[in-house]
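*Asks:* Please find the structures below.
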Structure P
Amino acid sequence: MKSKKLGLNTICAHVGEVPDEQFKGAISPIYLSSSYQFIDVDVKRYPRYFNTPNQDYLSKKIAALEHTETAMIFGSGMAAISHMFLAFLKSGDHIVVQNSQYGGTTNFIREEFPKLNIEFTFTNGCKLEDFETAIQSNTKLIHIESPSNPLLTITDIKAVANLGKLNNIVTSIDNTFASPVNQNPIDFGIDLVMHSATKYFGGHSDICAGAVAGPEVLMDKIWNVSKNYGGSLSDFTVWMLERSMKTMGLRVKAQTKNAAKMAKWLDKQPFVKQVYYPGLKTHPDYKLAKSQMKGFGAMLSFELIDNIDSNQFMKQLKLIKASMSLAGIESTILSPAQTSHALLTPEQRKDIGVTDGLIRFSVGIEAVKDLKNDIIQSIATIKN
């Protein structure tokens with residue numbers, strides 16, 4: 001089957017299955033061996049080489065979903081992004097990084113790159129001119145995140161990709177928040193796409209993984225570095241991830257539909273100061289988001305009015321879980337200042353607009369009326 005001709009849910013359900021040649025089972029078998037024959041074989045398989053049967057086949061599913069040639073599976077999202085960075089940056093090189101992004105990525109760059117003598121510049125914003133002015137003669141990589149974590153800012157993917165090509169610079173994007181269900185950056189010219197596969201790929205809050213997808217010529221460079229760092233994923237977890245991804249299209253579309261309804265509802269509530277969601281027409285980049293996304297995603301953030309304590313609000317929720325991660329089928333909520341961006345200083349958080357009262361809301365598949373009722377009862381409890 002040619003994956004380019006298949007529908008999203010067909011790719012999720014069938015591409016990347018490991019054939020069960022022996023028993024003809026309906027799902028992929030698990031190959032748990034960490035040692036494979038090396039004589040008279042076409043491929044010398046080894047877990048650290050990212051090419052065990054389960055690793056190899058799941059990579060095909062991810063590549064098909066992201067419309068690219070190949071992909072790799074890693075032990076976490078940070079393993080994926082750090083290996084990707086280190087494949088294209090060496091001592092004396094420079095990277096341009098979007099200022100509004102996952103706090104763990106920012107912290108990795110600030111703490112680790114100085115040790116390696118790698119220079120970096122965080123943009124002042126997410127407009128094309130912000131990236132143009134940050135480029136130096138030694139710039140080798142431009143990295144963006146759209147929609148961004150946690151403020152859902154939107155970056156012009158095609159414009160950044162063209163900028164990279166014009167200057168012979170590799171471009172990469174963290175596509176975690178959108179997922180391939182809602183956005184395919186490769187179609188807009190981006191070179192490399194990474195994911196925290198813990199999130200929408202897994203979708204059930206029981207897997208930790210990462211992924212990078214791109215053309216073979218670039219992925220070969222990532223593999224050449226990654227085989228030395230050893231950030232591969234166990235085959236049992238790979239199998240779980242492949243199983244979870246079978247329903248990703250259905251899950252993410254349902255979550256995206258719910259998020260749009262919740263964003264519009266929250267935007268009208270008297271206890272909410274501001275809602276950050278690219279699907280709202282009041283979002284400054286609504287038109288840009290609409291032009292490059294198939295759906296606006298299932299993530300949103302909001303701020304409560306000043307006299308409502310966000311921690312007390314989260315504590316009183318009964319259905320929506322106050323939880324560290326995102327993208328599970330269950331709705332979760334958190335404070336970025338205390339979790340995803342806790343490693344940044346208060347000044348660094350202030351610079352990118354992450355306030356102590358900001359709440360990030362990962363919308364699940366529950367009935368929207370139940371989510372609304374949970375928020376209403378929490379507010380009522382606090383006021384009483």
Structure Q
Amino acid sequence: MPKPPWGRVDRSTNPEPEYSHRDVAVVAALALAPAIGLGIARFAYALVLPDMRADLHWSYADAGWMNTTNAAGYLLGALVAARAIAAVGGYRVMVAGAWVCVASLVLCALFRHTVPLNAARVLAGLGGGFAFVSGGVLAAGVAQRNPERAAFLLGLFYAGPGLGILLSGVAVPFTLERFGSGSWGMAWAALAILSLPLAFGLHLARAESATAPPSAQTSPRYGNMRWLLCGYLFFGAGYIAYMTFMIAWVQGSGGGVSFQALFWAVIGLATMASPWLWTAILKRLLHGHACAVLTGIAAFGVMLPLMSNTMPMLLASAALFGSAFFAVVAATTAFVRRNLPQAEWASSIGTLTVVFGIGQMLGPVAIGLVNDVMQNLSGGLWASVLLLFIAAMLDALQRDRGAT
């Protein structure tokens with residue numbers, strides 16, 4: 001066969017690059033689901049919390065309870081996501097979950113009493129659980145047909161929350177500054193508006209509407225990933241404290257509106273950069289070692305403000321933690337994809353998400369109580385560091401299926 005002219009590529013004999021590029025675009029569209037469900041609907045609460053706490057006279061435990069109810073909805077969504085995916089398809093479940101999150105943000109903007117606000121947070125968690133599990137299953141399917149780029153593609157999906165964190169970090173502090181104390185309802189409204197174009201963008205992933213249903217003959221043997229499940233429980237409890245109370249810490253350290261926006265934006269940018277930073281870890285480390293290493297990195301990120309409360313150290317903390325905490329989630333999905341047949345992915349990712357959700361339910365209230373007892377935020381951050389290091393040690397014990 002004659003060689004193509006110099007400087008030109010014969011696409012007829014080398015179609016893989018075009019195919020791979022199309023799949024990158026699909027995963028980038030799928031990543032908009034966790035951008036809404038987690039980056040905005042879940043994590044932006046930390047930005048609004050100080051104004052809500054001052055206006056509504058909440059304790060730290062009250063503030064943590066709002067994230068616990070959100071995690072309860074997330075847990076419910078994770079519990080039923082696999083069945084919903086089998087019934088109507090992953091794409092439909094993902095889109096429905098995203099729009100439920102948008103509706104919850106609108107409700108948070110409208111109500112000022114604890115009961116309806118908690119109900120809205122449950123709704124946000126439910127939608128986030130649907131969007132996250134179904135989007136993760138679809139992204140894992142794309143990664144499966146691109147084995148050489150699988151780690152990058154999974155990392156790209158789990159970098160999606162970084163976009164939501166970045167956008168909310170820019171919008172919320174300046175909204176609160178513009179409208180003054182007690183204007184947290186306007187901040188929730190701004191978040192709802194931010195979510196709209198992202199929700200419409202999910203239609204770019206419509207081609208990934210099919211997914212393999214859970215097998216009727218086999219079910220995952222969860223004993224084979226018991227250490228990963230235990231580690232994920234502690235990780236869920238540990239990381240959420242940082243994402244709940246860290247803006248309050250920044251405010252207490254003298255950080256103004258601009259620095260709060262910068263701090264949160266750095267977390268978002270670092271999360272978005274994680275596929276490029278940690279792909280080698282996801283690709284090369286087997287067993288639960290990738291989860292262990294990345295969880296350890298997140299723990300060091302949480303520890304930095306406790307060592308020094310200067311602004312450079314706070315930004316370093318945001319960058320280190322932001323780059324690692326969703327890479328841990330990508331590592332768990334990589335473990336599932338490496339060790340289980342595709343028919344078991346939805347139920348396995350759903351089970352991991354359930355365990356993660358339990359940790360997220362327990363973490364905010366427990367850390368909030370620690371903060372109330374200690375009458376400061378440092379006790380809660382130290383508890384978070386401890387939980388994350390325990391998670392890393394448990395992850396390190398996990399072995400791939402068939403390994404000794």
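Each value in this text was obtained by applying a stated rule to the coordinates, not by laboratory testing. Remember, it's a predicted structure, so these values are computed and weren't measured experimentally. Cβ atoms are built from the backbone, for glycine too; each structure is taken alone.
*Asks:* Could you figure out which one of P, Q the value -26500 for helix-only ellipticity at 222 nm (-39500 (n - 2.57) for each DSSP H run of 4 or more, over all residues; to 500) was computed from?
*Replies:* Traced to structure Q.
*Asks:* For distance in nm of label points 7 Å out along Cα→Cβ at positions 50 and 354, which structure out of P, Q has the highest calculated value?
*Replies:* Greatest value across P, Q: structure Q.
*Asks:* Comparing structures P, Q by relative contact order in percent (Cα under 8 Å, 6 or more apart), which one has the largest value?
*Replies:* Q
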